[in-house]
Structure 1
Amino acid sequence: MSGITIDREALVWGLFAGGGAAGGWLLVAALVRRARRLAPVGGALVAVAFLAGWSLRGELPAGLAAGTGLLAVVGLLRAVIRPAHAFVGVVTGALVLGLLGLPDRSPDWAPWAVAAAVAVIGWSMHARSGVARSEGLDGERRLEAFLFAGSAAGVFVGVPDVEAALVLLAAATVVALLSWPLRVAVLGPACSLPAAAVLVWAAAAGAGNREAAFVGILGVAGLLVADPVGWWLRGALSRRRAGAEGGGDGRRAVVPLVVHAALVAVAGRVASHQTDVVLAAAIAGAVVAVGIAYATLFPMVRRSRRAGVAP
């Protein structure tokens, strides 16, 4: 396995952009009373910080900005538009990002893989955040920003070209501080789509023409994807047996953080470093399967009051 390199310029721009986004929201929170506790804007702050940091680091692809922006609009309108229209919007934004936003050195199939990954990871993050919000799980809501930063760290240690991943990691880490200890913002359901977009784009841009690296690195989504699937499976199994279980938080924050870190480490340092695409996909798939098994046995909430995971 190759060593980890630090691009100081990328790190500085990521910290600068993340600090600007976080500082801007702290100013809003100081002026607007309703914005002072767990506002669901963290995903948008991460996306904006990454786009700003990357534009300062180098040229910002128009497809990246357009696709991320479209996904942000879909997320914001999700509550007032029909599911079919939201689905079309997500697919369109993901395709714009994949077809127009990737570097030229990417494999021919990469745009379609990126579009699919953005749609799946984005909707999963959207569902996870929506469940945590609707069930009143403030601990899980604060946790998701750190899960996202962990996934960004997995991209950083897993791709050969680390500049974009480092900008994202630095920005996401700073913004995560708004969830804890400051407790003024979380990723949020509506803002999860643009956050997923920049995560997948950083993975694809960093992997370049190394096909196995990109396929394997998708496992870094970890519990961001596994949690809503496990929540749904737990609810389905409970309904089959004897109805729902007691409600409330299903786990302490430190445990899912450790599990997510382990999943990310395998995806970032094992799956993405394979030379065979099939093997990389198998390892990444195993990582996701283990995450789903954990999330089913230890869901973020013990009781399902709704059928399905969509908020």
Structure 2
Amino acid sequence: MIKILESQNAFGVMNTGSITFDNLTYEDKKFLCEKYHIDISGFQEYIKNMPSDIWKANKKEIFKTHRIKFGETMGINWKHMFMADQDVKKSGSRGSSFEITKDYVEANPNGWSNIAEDLLVIKNDVPGVVIGHPVADCPVVMMVDQKQKIAIIGHCGGPLIDEKLPMMISEALRSKYDSRLDDIFTYVSACAGDTWTYDSKPDWANDNDFWRNYIIYNTEDKLFHINLRAALLEQLIKSGLDTDKMKFNLDDTITDTRYYSNAMQRINPSRGGRHFAGLCFDNNNDDNIILLKPDVLVKKR
């Protein structure tokens, strides 16, 4: 069985770098108050005067508590979560993939390791090992070869859609694992909806022919409106994938306050941060695919 996992903002920010004074949860503040024996009334001044090296160390501790809560709620080992850096300068090519094997998990027992490749792969022989990405407004594309029980994921924001990364995900399954298109199920996580706008044409949109239908200048509000999902869907269809075996989470991370959003951070700093989207195999070896989100499993904080 495949578990598709989306954290929303129920557990706090799901990476260290995006934790700020503005997006700390009540539990984060309580944790720091207890650690430094301070009253919540004096919290803001105390934290903002904290030396940068100590604040950085505290952010790591806070992120650890978020992962632990996420793992407990989703029924996974919080240490066995892996993400890819998507560093093409180090990997050497766009669309590169890396398989998280038993040996790799044993060598990296705390997860979250430095992996340069764009795409992460797991097989069902590593149940409970999670591959995914901390994201805000960007979709994570997940594909599962249901016959061979192989899964692959990739973060696909606007710049990577421009580079055609979504099309490279199914190609990686086909070329490296001999997957058949008919056997692939595709899931796309929550992302920015059609409320996403830019003041000017995005500098990452280099393929003008491709974006012509998906980045539209509105003469009334004088903004560029971006339809990320439609652009992504076109590339998935061009890959030969069956639309009947696709599922999109249609939550709009910009307007839906259950998610973090880069676009909304400028207006409301507390909306800045990263939620997590990924998947894992369960010990159950059936073909079921289940979606776990905290708006179903836990009360929203």
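In this comparison of 1, 2, the computed figure -23500 for helix-only ellipticity at 222 nm (-39500 (n - 2.57) for each DSSP H run of 4 or more, over all residues; to 500) is attributed to 1. Could you figure out which one of 1, 2 the value 37, 17, 14 for Cα extents along the principal axes in Å, for residues 15-62 alone was computed from? The read-out was computed on structure 1.
log10 I(q)/I(0) by the Debye sum over Cα atoms at q = 0.08, 0.12 Å⁻¹ computed as -0.31, -0.72: which structure among 1, 2? Of the options listed, only 1 reproduces it. Tell me which of 1, 2 gives 6.0 when you compute mean projected area of the Cα convex hull in nm², for residues 7-86 alone. Structure of origin is 2.
Consider the structures 1, 2: one of them gives 2.9 for distance in nm of label points 7 Å out along Cα→Cβ at positions 31 and 263 as calculated from the coordinates. Say which. Attributed to the structure labelled 2. 1, 2: which one has relative contact order in percent (Cα under 8 Å, 6 or more apart), as calculated, at 29? Corresponding structure: 2.
We did not get these values from a lab; they are worked out from the coordinates using the rules stated. These figures come from a predicted structure and were not determined experimentally. Cβ atoms are built from the backbone, for glycine too; each structure is taken alone.
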